[in-house]
Structure P
Amino acid sequence: MMPTPEEIGYADAIRQMQRALHRRQKQLQEQLEQPEISSEAEVKLQARLDEIKHCLEVLESIHR
């Protein structure tokens, strides 16, 4: 059975969100690896990474 245009659009939107979140996750991880980062900034970056991980988990559960 062929997917409907709505299903195709929905899957594409999920893929775009996942791609954007993965890009942001990579940027934050690179910032976290900087040697001159303060401990306060490290805590904030780790919190953001945790939020992104949660968003990716939610998207994955929606996609199923």
Structure Q
Amino acid sequence: VVSVREADADALLAQAAARGVAALVLGRTGGGRLRMKIDGEPAVDVALAEAEQRWSSGLSRYFEAPAA
């Protein structure tokens, strides 16, 4: 996931395409929530504080999980 100014989004997409890297716009930044849509339907809607906590502790939770 990459964040750029909205004015730079087209240039970033063009650079990615020129290098054979698939890229798309997921949404816009701002506010206090992380929201994402897939095919126009809401897929993620979470407070930024919760998203940051899950992101920052994800690897430690993975390695602490009991083996299946």
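Values in this text are rule-based calculations from the coordinates and carry no lab data. These numbers were taken from a predicted model, which means no experiment stands behind them. Cβ atoms are built from the backbone, for glycine too; each structure is taken alone.
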Legend entry - Comparison of P, Q - label where distance in nm of label points 7 Å out along Cα→Cβ at positions 8 and 40 is highest: P
Inset, instruction - Have a look at P, Q and say which one yields 54, 16, 12 for Cα extents along the principal axes in Å, as calculated. - result: P
Inset, instruction - For helix-only ellipticity at 222 nm (-39500 (n - 2.57) for each DSSP H run of 4 or more, over all residues; to 500), the calculated result is -12500, so let me know which of P, Q that is. - result: Q
